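J.: These notes open a run of structures that come right after.
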Structure I
Amino acid sequence: MVLSLDRWIGKVAVITGASAGIGAELVIRLADAGIIVVGLNRRAIQLADKHANLKDKIHYIQCDISNEADVQNAFKKINKIGVVHILINNAGTTTKNNLFDGEPDTWRKVLDTNVIGTCIVSKEAIKIMTANKIAGQIININSILGHFVYNIPKANIYPASKHALTALTETLRLELIDIDSDIKVTSLSPGPVDNTEFFVRQNVGDGNNGPIKYFLNPEDIADAAMFVLSTPPHLQVAELMLRPLKEPY
């Protein structure tokens with residue numbers, strides 16, 4: 001197997017949740033590889049000065065992915081930049097409460113972003129890829145919690161939303177087969193990642209400071225995404241799971 005990103009150079013990649021953590025790392029890594037990147041974020045952000053050399057390859061569009069009209073407007077702007085070849089669904093959110101006494105409105109917010117929002121963005125990207133006969137790549141940034149449920153305080157509906165993403169990714173893969181599409185779909189499921197919305201960094205080695213001791217870095221997830229993108233068109237990475245060394249769960 002020959003790994004290469006050459007076919008993506010100069011093409012457009014859309015990344016949701018691109019303002020920080022994994023999303024921000026993905027933006028820089030793809031742009032540095034010669035890919036034109038459009039970052040979708042709920043809040044408007046500007047490219048940091050330290051990445052000013054990539055400014056011609058990076059665009060940011062303010063967009064709430066849980067709002068279909070917002071997403072449709074964003075893709076109208078993206079069409080002026082170029083034809084979408086890559087979509088990385090990275091946006092996700094959580095809320096700190098319990099199922100037994102939490103507020104349903106906060107749970108809906110999580111589902112609207114993590115599940116429905118991912119579907120809305122994927123629909124728009126696939127529409128473009130299909131119309132232009134593009135053998136594109138969709139990567140859903142999932143979670144280890146999309147496969148297992150850990151005893152993490154106040155996780156509430158978050159693991160359920162990620163289990164849904166696991167099922168949605170596989171369902172989409174099968175649907176694309178049914179229409180004879182060459183679009184590839186990948187579920188990328190990391191364990192705890194430092195500097196993300198859900199996992200709060202614990203002091204490694206301190207047995208009294210919470211259940212999570214070992215972490216991945218956003219760079220690790222970006223490395224994995226670059227690997228997926230570098231695989232040849234005939235090979236589909238359906239699921240890729242990353243876990244910190246020594247993680248006991």
Structure II
Amino acid sequence: MLLASLAAVSCGRSRALAEEGLRRLEQGKQTSALELFDRALRSDPNEALALYGKGTLLAEEQITEQIALAMLNQAVQQTGLADRYRIRAFLRIAEIHAQRGQKDDALQNLSKISGTQKLADGVHARRVAAIYLKMKEKDRAREALTAYMETNAHDEETDFYLTRLYALELKDLKNAAKRCAQPDWQKSQLPRYLLACTKITASQGAYPAALNLIDLYMKKAGQAVTKDINDLRESINKKRGRFDVGDADF
């Protein structure tokens with residue numbers, strides 16, 4: 001009974017240290033976070049949050065990447081790791097394997113994330129897509145982003161990331177232009193999205209729509225409008241010119 005009580009106290013202490021370490025990590029205090037993770041692991045070598053936190057930190061340097069991989073793999077095997085951290089761990093493991101060109105391992109870890117709707121936010125959805133793109137799996141990247149957008153329709157940055165994928169990776173300017181025709185882009189608070197969509201739309205010969213987009217861009221950009229933008233508008237107005245989406249600011 002006494003041993004069980006001591007073990008429970010030790011586990012509670014290590015979890016508290018790991019939680020504080022994660023808070024400091026989120027605040028950018030990496031050194032003190034690492035110290036807390038080490039203290040937690042000395043108390044309990046299987047403390048899931050500490051394994052995750054230290055693994056995440058070590059993964060930032062190539063020299064400690066292998067140790068990070070081992071710690072993250074150990075972390076995801078622990079029942080005490082919350083889903084949000086488990087998903088991030090699988091993502092980081094997949095990124096490491098993708099960087100090493102280990103496609104099968106990367107895909108295997110991505111498959112362990114059961115549905116992109118579980119991803120915490122667009123940042124993680126875009127990371128999933130980036131991993132697929134690194135492995136030349138363009139259709140899977142598109143599918144992952146599309147699935148995420150089905151339940152996060154107002155995530156403008158991820159929505160435009162998908163538009164960029166259509167335009168630059170899939171070379172599907174027709175569908176990219178369809179995405180640019182969505183009314184929500186006209187409400188965009190980020191003018192560069194409107195400018196990129198202007199070029200995509202003009203490349204498809206949809207000049208009235210392109211004029212509308214560039215006028216909205218110029219209105220939002222205000223004094224930032226340059227000669228190049230005025231020349232672009234003139235080319236659209238005259239329905240002539242080469243509209244290269246490759247130099248769009250995505």
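J.: Which of the displayed structures (I, II) returns the greatest value of mean count of other Cβ atoms within 10 Å over residues 61-68 on calculation?
T.: Values: I: 19.9; II: 13.0.
Result for mean count of other Cβ atoms within 10 Å over residues 61-68 over I, II: largest is I.
J.: I, II: which one has relative contact order in percent (Cα under 8 Å, 6 or more apart), as calculated, at 10?
T.: The value was obtained from structure II.
J.: Suppose you compute distance in nm of label points 7 Å out along Cα→Cβ at positions 37 and 165 for every structure in I, II: which one lands on 1.8?
T.: Going label by label, the one that fits is I.
J.: One of I, II was used to compute Cα extents along the principal axes in Å, for residues 29-84 alone, and the result was 28, 20, 20. Which label is that?
T.: Details: I: 33, 24, 16; II: 28, 20, 20.
The read-out comes from structure II.
J.: Assuming -10500 is helix-only ellipticity at 222 nm (-39500 (n - 2.57) for each DSSP H run of 4 or more, over all residues; to 500) as calculated from a single structure, say which of I, II it is.
T.: Structure of origin is I.
J.: Can you say which of I, II returns 36 when percent of Cα pairs over 34 Å apart is computed?
T.: Working through the options, I get structure II.
J.: Still on this structure, please answer the following. Which of I, II yields 1.8 for distance in nm of label points 7 Å out along Cα→Cβ at positions 77 and 93, as computed?
T.: Computed on structure I.
J.: With distance in nm of label points 7 Å out along Cα→Cβ at positions 13 and 213 derived from the coordinates and found to be 3.5, which of I, II does the value describe?
T.: I
No value in this document is a laboratory result; all are computed from the given coordinates. Computed from a prediction, not measured in an experiment: that's the story for all the values here. Cβ atoms are built from the backbone, for glycine too; each structure is taken alone.
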